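Just so it is clear, none of the values below were taken in a lab; they were calculated from the coordinates. As the structure is a computational prediction, the values presented were derived from the model and not from experiment. Cβ atoms are built from the backbone, for glycine too; each structure is taken alone.
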Structure P
Amino acid sequence: MHPNPIYHDADAARNLDFARERGFGVLAVNGAEAPMLSHVPFLLSEDGATAELHLVRSNPIVRALDAPKPAKIAVTGPDSYISPDWYGMEDQVPTWNYIAVHLTGTLELLPQEQLHDLLDRQSGHYEERLLPKTPWKTAKMSEGVMERMMRMIVPCRMNVTGVDGTWKLSQNKPDAVRESAADHARAHGFGSEAHILAALMQGVTPRD
């Protein structure tokens, strides 16, 4: 998270909504030599209290979960390089604007018998966003295939105890300056979803 509090103006509800909508992030658990990381889809509950996910059984994180472990899920959003020339002001420096939300909590294994229900709820959640396509369901799989595949993965739950978000959108710049940078980011920015970042930059309230 960026240390400047000016970029932490989103409340918990907005941060949770962002994480829930993205539904994909980097899971981090401490390891003996370095953090263990996995890129995972997850389901965040409506109250933001739990994030459900599954991992391949051979994942080192699974092997470390002999007991619940502290964990984080980092969820990233649109980002882009911002050139100082885009501000129309002297003595500016390059920067990178971005959105990131971190969920902090305790990760634990769930009973294996809960896996099928989790997979149904996950796929159902994602398939709903593809309407009017007929949603794919696990019941479409041939008999026995789903059961064999499920033996390779395990269900997990992170009990969320903290949420923090960085929304670095040039809030520290005057309106005209931020608007100019946003226009240039939309036209020439590189990163991820620069056009979405530009729209968000144009929707913020400047702060001193």
Structure Q
Amino acid sequence: MHSIEIDKARAFIYNLLSLLFVEEYTKTKQDEILKKLEILSENSFSQEVSDVSKELIDYLKVKSTNSIFNEYQDLFLIPFDEYIPLGASWYHERREGGFMQLKVKDVLAKTTIRKDEKSFTAQEDHYGFIFTLSAYLLDKQISKELKDDVQKELFVEVLTLYIDELFYKLIGSSSFIYSRVGVILKEFMGFERAYLDIKS
């Protein structure tokens, strides 16, 4: 049985992940990211998440919030050194826009939602889009605009399959910001699996 308060907290974290994994948001919504990190640091579901959130806040206040955009570009857009792909299809079959994109489109087809091409130039299986869609689906389920647990379907069919590989790459990276974001992602995915009763 779902709790509305827990679902609201889950939507909050998916929104934060969306802001951190959509390139445009790392450039235009930096103050919002910082505010959400402050809320997370004070209301966390895990001590480890609280600790890394505080580290991120301190770092961003010293380095400036522009560091988010810079580290995003270095890690996810420049195909050299530590490049980390953000497409679920890449983890499934080592290419972009493959089977996982079709899976996300299958979920989208069950809703009235359509990808906003202005905000999302990446394909539907991009993790930034998946996090954004997860937050949106949860909001619609909380407001009873969606009857089915479509977000759980998205989690089971796409998100949970390869997310471990992504967060371990992030945690092991030299990016101060995204190595800590990897910890938040790891802890949250563990929470999601337990809450949704999904075996990893």
Structure R
Amino acid sequence: MFLPLPKTSRDRHPQHIAEVVATATTEFLAQCLDPDSLDFPVMPAFGSWVKSQQDEQSHIVTYGVVYHATTAPIDSIHRAVAMGLSLQELREQQPQIFAMLRSEIKVVLLGFVSVGNVYQHLPAQPPQIHQAVFACQQEEIEVFTDELNFLRTLVQMTNAPVDELIAAVLRNVYQARKCDRNWLVQAGRKLSILLKDDYDRLGAILGQVHP
């Protein structure tokens, strides 16, 4: 079951976590939204699933996983410096700190959904800049991962810690699918083929998957 994208408004939907700020054929960069309180933006976990509409006119929703996350000063010239304060002390003594930092995530595209159909290949276009990014719900992850072709995209990545990313994605899916052992076995068989029977590597990846 794929859930419709929530309408964004002044009252932010709880799944609305970021906004696309740069885009490319295979991935996009998104800036995490600032919380309402004095705190650092909440970054989605490594290997977690997110989605974003291609544009406001289309009904195509792209799906991907987070493979990189950073928090850094908005001013690229000056680095953050150690303050020696607790988080609460920062709120009281240096509240401007929270406005001077930004958190960003990089998302690799694994496929898209159009008119209820799942396609595990690159969409014709990535999401446009300023499109909202939402965390996927368990039901969506279950449906999208019924097929395992998305694993090929992960195996072929060159700009990420691939084995750790695959393990993180498998963990997230395994938990979303309520520890479906049969699905994990099928994923292991698919990976064995993609890794050309490199059993040491396969074992190291699957060894990181746990409930």
Quick check: 4.8 is what I get for distance in nm of label points 7 Å out along Cα→Cβ at positions 150 and 182, calculated from one of P, Q, R. Which structure matches? P
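One of P, Q, R was used to compute Rg and Dmax of the Cα atoms in Å, and the answer was 18.5, 56. Which one was it?
The value was obtained from structure R.
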